[in-house]
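Q: Some structures to go through are shown next.
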Structure I
Amino acid sequence: MAHGKKITLFLMDGNPNGRWTCELSNWTGKAYKIPRTLLKECASRPDLKQAGVYFLLGRSDESGQPLAYIGEAENVFDRLCQHLDGKDFWNEVITFTSKDKNLNKAHVKYLENKFHELASGAKRYQVQNSVVPSKPALSEPEQAELEEFIEHALVLVNALGHRLFEPMVSVSNKKDNEATFYLTKAKKTIASGIPTPDGFAVFAGASISEKVSAKSLNKGIIALRDKYIAEQKVVDWITTEDLLFSSSSSAADFVFGYSVPGPVQWKTADGTSLKDFESK
């Protein structure tokens, strides 16, 4: 049974567009969310001038894809100031340090490696690190303590508005009691997926139509098809990985190549439409 968690948010500048601190009850970690434009205002914060990890966050001007860079430093504030000149894509940063100052260089290197692995695996953000961070050798007790640190940090990153480390629901991690929905064409199943908090996830292995109806299909879906083909997320008209869409209709449009009502077209194995399933 999952238990509730008490999170304390503090708006340092008195408004939600400014700097935030975020803490979890009975945990020694501390998070900051800082807009790029207000970084220098943190020069007097001693808890940012110690060892920690950080996530630079922004979006691609070309694709709109969310971007992230995962880093570590023995002095987080000084390193972030270097990134003001060195990296242009980010507009805010989330940092994690320890209130009892028990994180050392090896610890934050371990955290950097694990967070990089999680972000890369989640595939929600385009990770901007040019190399995979190295993983230091630590004792078993140290690793156990840091894994607990990571668990708490993941909760706070989500609470601060970024699902950087949260995988899309997929076949491998779908809960047993979750209904799977299918698209059929000529009595043949061509795609499967499930609703998610973000929209609708289409599982890898979906067979999408080669033809599109330029008259009925949204231009954004046409562009998305071209993008995924270029990125080899669709090969020979088969999806190679789980894909997330904003709605069941956009997911169905993507597969069929023309506009259809997703809540009616997606059905469970017993023929119940998504629309009827959600109205139960």
Structure II
Amino acid sequence: MNWSILRNELYLNRRTLLVWIIVLAGLMALFAGFTGMVLESNEDLLVVLEAYPKAFLDAFNFNAMSFASPEGWIASEPYLFLTLLLACFAAVMAGSSISREVDKKTGEFLFAIPATRRSIYYTKALSHLIMLTMVFIFGAAAAFGVAAASAELTNTGGLLLVLFTTYPVSLAAGGVGYLVTSLIDNEKSAMFIGIGFVLVSFFFKTIAAFSESLRWLANLSIFEAFNPNTILASRSLPFWGTVILLAVYVIGLMAGGEILVRKNLTM
């Protein structure tokens, strides 16, 4: 681990980090701010839901519980957007990790310093983990704090677990990004592949809800690992879903590192 590189990475990405924190925390606060209105309009919103097919509602986390409690509301659309945006952030940061250095010709200087490629790679990964954790904390705190201020929470533990599940999902997206960053020398291409993985994964989850014959596609989606409504009810995390997502992150991270160590870099 190289602490000077870690400090430099955090310094160089400070503006990106600040923008993501402001945008995500602001968006979550906005969604959570509707909590009181949603609860007051509960019966009217349930009537509106009846006009939509169940498959459509399932795909976008809508059900009767979404308007019955503040926890149910946060577990629907706010949760969906928090998960999507966090996953995109993780995929972008991981995907641009090495590809940016090669694409912008800065790798010749970076990899010439007295540190191994593996050390540089994992130091960058640590900086990304720190930034992802900060974005997650501010986003989740905004959703939880505004919801708690808008209405009385009756299932605090369940809501905290639901918000926490966005973290391992984003880690899995980051794992795919790390696998790509050492294979692709173009920064934008690596970033687009990472974001594309997140969107395709969400598409698989969505389309699987519309047809039983397509249900198998959900098994390929990182968004299928957790059901927020089930977690609210049980107040526990599914063991295998958590393990699989963390495994995707670790395997992608380690594979990307090994590819980098063996790669012939041309700047």
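A short reminder: the numbers here are calculations on the coordinates, not readings from a lab. Fair warning: this is a prediction, and the values are worked out from it, not measured in the lab. Cβ atoms are built from the backbone, for glycine too; each structure is taken alone.
Q: When FRET efficiency 1/(1 + (r/R0)^6) of positions 58 and 90 (r between Cβ atoms, R0 = 25 Å, to 0.05) is compared over structures I, II, which one is greatest?
A: Comparing I, II, the top value of FRET efficiency 1/(1 + (r/R0)^6) of positions 58 and 90 (r between Cβ atoms, R0 = 25 Å, to 0.05) belongs to I.
Q: Determine which structure produced the value 28 for relative contact order in percent (Cα under 8 Å, 6 or more apart), calculated from the coordinates; the candidates are I, II.
A: It must be structure II, since only it matches.
Q: Also, quick follow-up: Any idea which of I, II comes out highest on volume of the Cα convex hull per residue in Å³?
A: I
Q: Given -8500 as the derived value for helix-only ellipticity at 222 nm (-39500 (n - 2.57) for each DSSP H run of 4 or more, over all residues; to 500), which of the supplied structures I, II does it correspond to?
A: I
Q: If FRET efficiency 1/(1 + (r/R0)^6) of positions 10 and 218 (r between Cβ atoms, R0 = 41 Å, to 0.05) computes to 0.45, which of I, II did it come from?
A: I
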